[in-house]
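S.K.: Next up: some structures, all given as structure tokens.
Every number in this text was worked out from the coordinates using simple rules, so none of it is lab data. Since the model is a prediction, treat every value here as computed from it, not as a measurement. Cβ atoms are built from the backbone, for glycine too; each structure is taken alone.
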Structure 1
Amino acid sequence: MRVVTVCGMGFGTSLMLLMSIKDVGKKYGVDVEGEATDLGSYKGRPCDFIAASSEIAKQIQADVPVVAIENLLDKAAIEEKIKPFLNK
């Protein structure tokens with residue numbers, strides 16, 4: 001599975017979110033590859049879904065699902081949001 005995480009600058013919040021998603025993937029036996037990027041660079045990146053904070057997610061227009069994460073520190077909430085994608 002491939003995921004792109006997005007934040008304003010492309011290396012803080014998005015990297016933290018990517019690590020959390022990889023941890024959830026491990027828990028479910030899914031190999032998650034990904035890339036942390038900024039809001040201006042996410043377009044055209046091949047992925048199964050895009051994840052971002054709820055504020056950034058509102059600004060993303062993509063052909064793949066966009067997962068809005070309310071609390072980036074709440075791993076249980078992140079797991080609930082991305083679990084449907086891990087079961088595909």
Structure 2
Amino acid sequence: MSIQNLNALYQYLDDLCLKEDNDDELFASSYIRGFIALSASEFGDETQALSVDLANSVSEKMTASRSELTPQDQQIISNYWAELKAHFTH
């Protein structure tokens with residue numbers, strides 16, 4: 001999968017919702033998307049590249065809200081974010 005900017009990432013996450021194959025993946029992608037959108041508004045518009053600074057901001061916001069998740073959900077989110085974060089390279 002090649003994701004180079006925020007629009008492409010949102011499209012990828014939207015496509016996951018259409019597939020509806022895996023409840024954990026849908027939960028994680030929806031949860032993380034909210035943090036990505038919140039952080040992205042601080043860095044630019046939806047055409048921005050997926051930068052390390054943006055990924056760090058998302059990580060910080062997610063860490064601050066960990067208490068709202070069960071330990072099992074925390075692990076699901078953490079694993080999924082690790083996969084997505086690999087695309088934030090610029």
Structure 3
Amino acid sequence: MSRKKLINQLKEKNPQLNQSQIETILDTFSESVFRALKNNNSVEIRGLGKWYLKKLKENFNARNPSTNELIYKPERVKVRFRASKNLKKIINE
């Protein structure tokens with residue numbers, strides 16, 4: 001779902017809010033999630049899921065598949081999302 005579709009759906013369900021208010025709400029939510037992840041905190045929304053950070057080890061033996069050359073991959077951090085049981089149940093129905 002795109003941001004525009006999400007704004008339109010929220011506008012249909014909440015006609016008392018105008019588009020700029022809905023955009024501000026979405027921006028505030030996303031900035032809060034970004035800030036928490038940047039500070040090494042996880043974000044959990046009950047019924048939806050949990051965003052958390054996972055450290056990936058450095059890799060000295062990685063290869064470039066096209067040239068077969070050895071490359072070094074430094075330690076890095078990835079964002080992961082784990083869906084809640086409720087969300088999994090809704091999706092699998």
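S.K.: Looking at structures 1, 2, 3, which one was helix-only ellipticity at 222 nm (-39500 (n - 2.57) for each DSSP H run of 4 or more, over all residues; to 500) calculated from, given that it came out as -23000?
M.R.: Value -23000 for helix-only ellipticity at 222 nm (-39500 (n - 2.57) for each DSSP H run of 4 or more, over all residues; to 500) corresponds to 2 out of 1, 2, 3.
S.K.: Quick check for you: by relative contact order in percent (Cα under 8 Å, 6 or more apart), which of 1, 2, 3 is greatest?
M.R.: For this comparison of relative contact order in percent (Cα under 8 Å, 6 or more apart), the top structure is 2.
S.K.: With percent of Cα pairs over 21 Å apart derived from the coordinates and found to be 17, which of 1, 2, 3 does the value describe? Walk me through the numbers on the way to the answer.
M.R.: Working: 1: 17; 2: 25; 3: 58.
It was calculated from structure 1.
S.K.: With mean count of other Cβ atoms within 10 Å over residues 3-10 coming out at 12.0, pick the structure among 1, 2, 3 it was computed from.
M.R.: Answer for the origin of the read-out: 3.
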